[in-house]
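Derivation of every value follows stated rules applied to the coordinates shown; laboratory data play no part. This one's a predicted model, so the numbers in the text were calculated from it and none came from an experiment. Cβ atoms are built from the backbone, for glycine too; each structure is taken alone.
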Structure I
Amino acid sequence: MIVLKNIYKSFDGQRVLEDLSLEIPDGGRVAVMGRSGAGKTTLINIIMGLVKPDGGEVSVPKGTAFGAVFQEDRLIEGLSAAANCRLVVKDKSADVNGALSALGITEDLAEKPVFELSGGERRRVAVARAALSSPDVMVLDEPFKGIDSGTLPSVERFVNKASDRKTLILVTHSEEEADALGCKIFRI
C-alpha cells in the first residue's frame, strides 16, 4: 500500500500541495485529477521518490518498481522504438515487438529512430516502455495525449491488460479515461 499523510510541497515560495493525504492499496487504480498547476505531476513525482515533500510522510513498500509515462516522452531520440523498450526490459523473454504491435506500432516503425515517429506514435512507445519494465506500480501522466480517437481504444485496452493486478496511478483531465481504466478519482 502507498500511503501519503499530510503532504506539503512548495516551489519558489508558492504552495503546490497542502495537507494532502492519500492511500492507494496494492492493485488499486487511482486517477489524479485537478486543474492545471494543481500539483498532479508533483504528487506522482513524490510517490516515485523523484521529488521530496517539504512536510508530511510518504510510505511506499521497499523495493517497489515503478513504470512511468511522464508528461514528456523521455525517449532516446537516436534509438529505435524497439531499442528504447529493450532498455528497460528485465525479462529477456518479453515480447517487445508484440507490445509495440498491440499499440499499432508496426515492425517497420519499431525499427525507425524515434525522432522519425509522430507525436502519437512516440507516446505509444512510451506506454509500451513503461509496461515492459515489469513494474509493480504503473504511473501514467496524461498517457493518451496526442493519441487519435481511432487508436485510443486499443491503447486503453493495452494499458488495462498491462496493469492487471498492479497498482495504477493515472494523471488525467478526462473522466472518460479514468472510467476506461477503472480508476477511482482523487481530486486535488
Structure II
Amino acid sequence: MINTIWFFLIIVGILYGTLSGNLGQINNIILEQAEEGVSFGIGLMGIMAFWMGTMNIAEKSGLIKTISKGLRPIIGFLFPQIPKEHPAERWIVMNFIANMFGVGNGATAFGLKAMKELDALNPDKKRASNAMAMFLIINMSSLQLVPLSVIKIRHDYGAENPTSIIGITLLATFLSTLVAVIVGKIFEGGRRC
C-alpha cells in the first residue's frame, strides 16, 4: 500500500514539474537527493553497526540477561503474562535498550523476535495478547533517551550543539511512554488473554 502511495506522489510531482516547465529542476533535485540519501545511509551504517555489535556483545556476554534480571520488576509489571526468564523477556529488553539509544532500525530485529516469542505464549492466535499489545504501544510511544539518528542529522547539517535535544527528548519520551503504559493498562483491564 505504501509503495503505491509513494509511486503516486512521485508521478504527480514529475507530471506537475513537466507541466509547469520545471522538469530540469526536478531532475537535478532527484540526482542531488539520491546522492545525499546514499551518503546519509553510509554514515548511518556506522552508528547502526556500532550499536548492533555492542548489543550482540552484551547479549553473548550475559549482560542482557543480567539487565533483564534487574529490570524484572518493571517487565513483570508491564508484561505479567510472561513467565520468569522466558526468551521474550531478553528480546524485549534488547529492543527497549536499542530504542532508548535511538537505534530504531536496529531495534526492529529485536522487536520482531520479541513478538515471535510473545506469540508463542499467546493462546489465541487470531488476536494479539495483552503482552503483545503492551509491547507494541511502548514501542510506538517513542521510547528514546539518546536519539542518535537525529543527533547525526543535526551534526551533518552543522548544528552548533547537535546533542542539545537530549533534555527535551528525555521529557518527551517519559511523558509519551507513561501515557502509553497507563492507556495500555486501562485497556488491558477490560480484556483478559
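Can you say which of I, II returns -8000 when helix-only ellipticity at 222 nm (-39500 (n - 2.57) for each DSSP H run of 4 or more, over all residues; to 500) is computed? Computing helix-only ellipticity at 222 nm (-39500 (n - 2.57) for each DSSP H run of 4 or more, over all residues; to 500) on every structure in I, II gives -8000 only for I. A value of 5.5 for distance in nm of label points 7 Å out along Cα→Cβ at positions 21 and 141, calculated from one of I, II, originates in structure II. Match the computed value 34 of percent of Cα pairs over 16 Å apart, for residues 69-108 alone to one of the structures I, II, and report its label. Label of the originating structure: II. When mean projected area of the Cα convex hull in nm² is compared over structures I, II, which one is greatest? Largest value of mean projected area of the Cα convex hull in nm²: II. Between structures I, II, the greatest calculated value of distance in nm of label points 7 Å out along Cα→Cβ at positions 29 and 173 is seen in II. I, II: which one has relative contact order in percent (Cα under 8 Å, 6 or more apart), as calculated, at 17? Going label by label, the one that fits is II.
One of I, II was used to compute distance in nm of label points 7 Å out along Cα→Cβ at positions 13 and 165, and the result was 5.2. Which label is that?
Of the structures listed, the value fits I.
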